[in-house]
Structure P
Amino acid sequence: MFSDPDVEEMRAAAYKSAWRQYRERSHLTPTEKLVGRVQLRECIEILIEAGERDPAKIATTAVGIVREKEQVSRSKMRTAERKKLAD
């Protein structure tokens, strides 16, 4: 994790924006809210380590990645439920 004061400001701005965007979705479960915070932080860190420096772009990308993970997870759960009903 970088500790440069400019990077800290960028990280904080990116997280604030990402969390605002993420929680705008009204149908988040308590688990998604909890896990989402952690996943956003992880994604933001990866993007910063990859060299991205625009907080708005970092935030938007991180939210997109977390939402994609959620969609995959929901799809897996639905598939498992269908398989269970079919058995």
Structure Q
Amino acid sequence: MPGHDAYTPLVQYLQGLPAEQRLVTLTFDEIKHLLGVPLVLTARVTTHYWSASLTARRNWGAAGWTAQLNRRAKSVTFTRGAT
């Protein structure tokens, strides 16, 4: 099952979305609420963290989602089934 360590609640949230929902944007605060802890600095400033890191591959990537950081909006957009 996807979801590794601290990011399991986020992966469970994504997996719980309706199958027809292809896109969701979460603010850093919303992610913090899901995880119960603030995002690490790397997650807040590095696009690679969300798109291609080991963390990404083991978690939302393994669950069939890609992620794109929007630093200005302090949010991450997850897309289901994107390659």
Structure R
Amino acid sequence: MGELEHASAIDLSTWQHQWLETRGVNSTSAQLFLGQPSSLSFNLQEDSLDHLLRMHRANVGLYNFDNWSYNFATFAQCKL
């Protein structure tokens, strides 16, 4: 890990503890809430049986279904 930290100039100690020194499985779930026309909100939630939440990054893309094809609508980056 020391070599990776040196090469990237990033402190990986928190990541190392969360992902390499602990066990268990985390799960994520997504909820999409439709409001008024053209209004929606999106919620990502992480859960763990041992209550240890780990850092995540997720990319979320939303698409429109029109004329039997999917068209890209928007994109968001999330940190959990």
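Name the one structure among P, Q, R that distance in nm of label points 7 Å out along Cα→Cβ at positions 27 and 67 of 4.1 was derived from. Of the options listed, only R reproduces it. For the read-out helix-only ellipticity at 222 nm (-39500 (n - 2.57) for each DSSP H run of 4 or more, over all residues; to 500), a value of -5000 was computed from one structure; give its label from P, Q, R. Checking each candidate, the match is R.
Computed from the coordinates by the stated procedures, all read-outs in this text should not be read as laboratory data. Here the structure is a predicted model, which is why all the values come from computation and not from measurement. Cβ atoms are built from the backbone, for glycine too; each structure is taken alone.
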